[in-house]
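Visitor: Listed below are the structures to be examined.
The numbers here are math on the coordinates, done by the rules we state, and not lab data. Remember, predicted model here, so these are calculated numbers, not experimental data. Cβ atoms are built from the backbone, for glycine too; each structure is taken alone.
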Structure P
Amino acid sequence: MAKEIKPKQRSSLKPKKKKLHTRTQCLSLAQKLCKLRELKEYGHIWCISCKQELRYGDATCQGGHLISRQDRATETEPDNLWPQCYGCNVGKNGNVIAYRYNLVKLIGSERVQRLEYMSMARKGDEEAYNLLSPADKVLATKKKSAKYYDALYYELKDQVKELEKELEND
C-alpha cells in the first residue's frame, strides 16, 4: 500500500514578505519628478547645463545631478536634481562647471553650498558638517535602508501623480 501524502497546512507556510522598492526605482521617480516640476513651473524643459530645449519623455531628457548620485546624502535632493540633456549628462560627464554656474543663477549660492556641504560632511569633513542644519546633518550621515527607499518611493510617486494631474488640467 502506498504512503498517504499529507498536504502542507497553511499555518506552517510563512507569509509572503512585501517586496520593498529599490534605490534605483526611487532615483528613477525622483528624476521623473524633476522633469515634471520644470515642465509645470516654466511650461518647457531646458538642460540645466547647455540650455538646450528638451522634450518630456524623450530619451535625451535625463535627470542630471550636480553632486553625483553615488553620493547618497544628496541623491534625491530636489536642489541637486535638474533636467539635463544626454550630451551633457553622459557625453560631457555632467558638464559640471556649466551645471553649477546655471544652478547658482537659478537657486542661489547658499542652496548650492548646502548640497556641497552635505556631500563633504558625508565624506567626513567636520567643518562642512558643522555648517549644516540639524536636519541636514542627519541626511548627510544617516545610512539609508531599504525601508527608507520604500517609503521615499511612495512619497515621490504621490508627488509625480499630483504633478501629472495638474499638467493634464492646464
Structure Q
Amino acid sequence: MTGEAVVIAEVSERDLPELNRLVNDPVISRYLDLVPPVALARTFDFYRYIREERGGWWTIRVDGALAGAVGLIPADPSSRLGHTASVFVYLDTAWWGRGLAARGVRVCVDEARRRGLVRLEALVVDGNERSRRLFLRNGFALEGVRRCGFRGDDGYRNLLSLALVLDTSLPGSESPRRG
C-alpha cells in the first residue's frame, strides 16, 4: 500500500448506502450472517443499534474509495459478559490481500483496550481461510468449533470460534491452541 492514503474512520449515515452495497455483494456475503438481499433500511437499523449499544463501526477507505468496514459489537455491559465484544470485518474483493483488514482489526483491538475490554471474539465460517489467517496473525487463538453453526447457500458449515484476551495477566488467559 505504498503511496495510497488509507483512512479508517467512524461510519456516518452517508456511508451506509456504500456499505449496504458491500454486504449485498455475493462474494462478500457468502461468509456473512446476513442473507441477501439486505435492505438499506436494515443497514440503517444496524447503524442505530451500534450507536445505541456503544459499539464501534469504522469504514476503511483508500484514496477516498470505500474498501470495507470493521467493527465491535459489545456484549451487554451490565451482564457477566460485559467485558467482551465481537469483532467483524468485510472488504470489497478489489482490496483483498493488501493488509487493509489487518489494519482494521488492529483499530478494533486498540479501541477495545481503550474501552477497558478484556476479551475480543470472532466467528469465522469454516473454509474462510483468509479470515481465519487474519485473526490468527493478529493474536487471536482458535478456541473451538460451533458444529453446523452457519447456514450458507451450500448447506450447513461449522463456525470457528476465535478469541483474543487483551489482559494476559488474568488467570486462564493463556492461548489454548493456534489453529
Structure R
Amino acid sequence: MKREIITLDSLNWFSGTGVLYSFADIIDEIKYQQKEDIEIHVGTDSDPHGKAYAFATGVALRWPGRGGRYWWCRSCINSKTFGSLIERLQLEVFHSIEIASALREAFPQQSVLVHVDCSPDPHTASGKFARQLQSYALGMGFPVLIKPLSWAASAVADKHAKKSFTLQEY
C-alpha cells in the first residue's frame, strides 16, 4: 500500500469552535495548559465521500472531571488508494501515530494516548483487525484505547470526517 505521508506544516488545524490553528499554535496551547493535570488524546477516523476518503484527526486535551478541548485537521485521499479495509484502518492509525509522535517529542514527560477506531468484537468488520491495530500503536510506544473507549477517534475525528467537502478543498 502506498502511504500518504502527512506533514504537520501542511495541515490546517481547527479548534472545536472552528478557529484556524497551526500545529505550532496547538503546541503552545498545550504548553500553557500543562500547568494543570491534563491528558493528551489523539485519534483518527475516515469516511467515504464519493471517489475519496476524508481522514480527520483529533487532538484532545482532557482535564479529568473538568472537561476538555480539541483541535482537528482533515485530509482527502483518493479511494483507489485502498484495496481493503485493513489498509484504510492502518492509515488511520498511522496518522494518529504521526501526530502523537510529534506531541510526545514536544512533551516527553506527558503520556499521549492513541485512540483506534475499531471494535473489540471479532465478528465486526474492524474487529477482525483490532489486535493488529492495537499492536501497531503499542509497538510505537503509545497507550491505546479502542471502542467503546476510543472517543477521540469515534466521536471527535468521526464528526469531522463525516462533514461534507468538495475535492477542490484539498
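Visitor: Please state which of the structures P, Q, R yields 18.1 when Kirkwood radius over Cα pairs in Å is computed from it.
Guide: Derived from P, not from the others.
Visitor: Sticking with this one: Using percent of Cα pairs over 12 Å apart, for residues 55-94 alone, single out the structure from P, Q, R with the greatest value. Before the final figure, lay out each step's value.
Guide: Details: P: 54; Q: 61; R: 68.
Largest value of percent of Cα pairs over 12 Å apart, for residues 55-94 alone: R.
Visitor: Here distance in nm of label points 7 Å out along Cα→Cβ at positions 31 and 87 was calculated and came to 1.4; which of the structures P, Q, R was it taken from? Mind showing how you got there, number by number?
Guide: On the way: P: 1.9; Q: 1.4; R: 4.1.
It must be structure Q, since only it matches.
Visitor: Same structure again: Hey, P(r) over Cα pairs in 10 Å bins from 0, in percent, for residues 111-150 alone derived from one of P, Q, R reads 26, 49, 23, 2; which structure?
Guide: Q
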